[in-house]
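Taken together, the values in this text are just the output of simple stated rules run on the coordinates, not laboratory data. Here the structure is a predicted model, which is why all the values come from computation and not from measurement. Cβ atoms are built from the backbone, for glycine too; each structure is taken alone.
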Structure 1
Amino acid sequence: MKMSSTTTINDIEKNILMVSTKLFIDQGYDKTTIRQIAEAAGMGRGHLYYYFRKKEDILIHIFKQIINKIYDDVIERSNDTNEILLSYALIQCIYTYVLVYNEKLFRIYIQASDIEIVRREAQNILIDLCKKKSKEINHNISDKDICFSVTIGYAGECELLKRFYNGEKNFDIDSIVRSITSTRLLLLNIINHQEVNEIVDKAMIEAKKFDYHDAIKKLHFLNFR
């Protein structure tokens, strides 16, 4: 991307994310350097550091964009904004399906799952979103339970999806989605097993109606198509 006087900060960030994603896909996250990203983006490393200080920051930003977009889409389509637990379950279901239904995005997720700082930041993003929704409707879910729900659920998600990605037997995606979502709901400590199962059943049905290709298109600047 050739810089000009009319190029905005938003345009530059999008270009950095786009070229970074392509490099991560083509040669792997570990083998991609800041120097290569800067060269592909048409800027010096010093200029790149103004936007992203580390390679991990770029990866974190990519997943923050994905999570926020899915969250916004789910809330926008929700018929009852007070159904926080259904929204919570639906976001988890859709997020997981979006990951596995796009091979390029899934590959980056697997690479990111091995990086502690990225895993921790992804958890923080999800925790903040859940706290925000809970406060919006004055729902009595403790911050501690939200943290446990997201942290333990995310750890299980990473392990199960890694096994699925590697083609291990007995790890089909629907069972993984059900297990992850059920665990997260139970750890909120406000409903019983039967209620969890009913919510997860409904969330998975609704998730199947979601247009995953459309979700990916909305992330077009990340070059996941």
Structure 2
Amino acid sequence: MDGIHDLGGRHGLGAIDPERDEPVFHSAWERSVLVMFPALAMAGAFNLDQFRSGMEQIPPVSYLSSTYYEHWLHSMIHHGTKAGIFDPDDLEQRARHYLEHPEDTAPKASKPDMVEALRTLVATGDDYRRQTGAAPMFAIGDPVRVRPEASTTHTRRAGYVRGRVGEIVGAHGGYVYPDSNALGAGEDPHHLYTVRFTAQELWGDESGSANSVVHIDLWEPYLTAV
């Protein structure tokens, strides 16, 4: 997670410049990649946190120079290959074929059961709440500090809040712990909190910081008492 894959709160990357009238998909292949995500997840190639971790395997230059759905595709190939769903040589041959014959259409499949499952998922979302079997260490109103250590694997402990002090403003109970789930080490649920940070605590006395706060959801192992 550390490094170029964790860009939140970083300076020097230029202004945010959203595309005017941006389409949902810029190319037809992006639509296909979106559908591939639940198909591979249902096939057991990855869970959500492993999928996110797969994008963090992309070399920094490639990560910054590729698009959103290219990041998705990289993770799908990475985990699909590890799971034995894809054969690298077969993927290479198929890619070469369509580069040489762009007029050919890709084969299509019909999977009504998957479509119905996706209809339900889109409408209701997925639920990652779990019982922990442990009492929460913190309560609403408690000041906490985010652990400052670097991370060598996937984590939702964003770099810009590490070592910073905030106040717990929401306690949500147990949720799947991303750091364990991304390693395939089980869901390992821990208590999840919403922590409020002042902009001054995060970035100092910049213009407007006195009137700004940031809320971020953080798991209990990320926090220490103040």
Of the structures 1, 2, report the one carrying the highest value of distance in nm of label points 7 Å out along Cα→Cβ at positions 98 and 130. 2
Using distance in nm of label points 7 Å out along Cα→Cβ at positions 114 and 162 for the comparison, can you identify which of 1, 2 gives the largest number? 2
Which structure, out of 1, 2, was helix-only ellipticity at 222 nm (-39500 (n - 2.57) for each DSSP H run of 4 or more, over all residues; to 500) calculated from, if the result is -10000? 2
Given -0.30, -0.73, -1.22 for log10 I(q)/I(0) by the Debye sum over Cα atoms at q = 0.07, 0.11, 0.15 Å⁻¹, calculated: source structure among 1, 2: 2
Which of 1, 2 yields 26 [relative contact order in percent (Cα under 8 Å, 6 or more apart), calculated]: 1
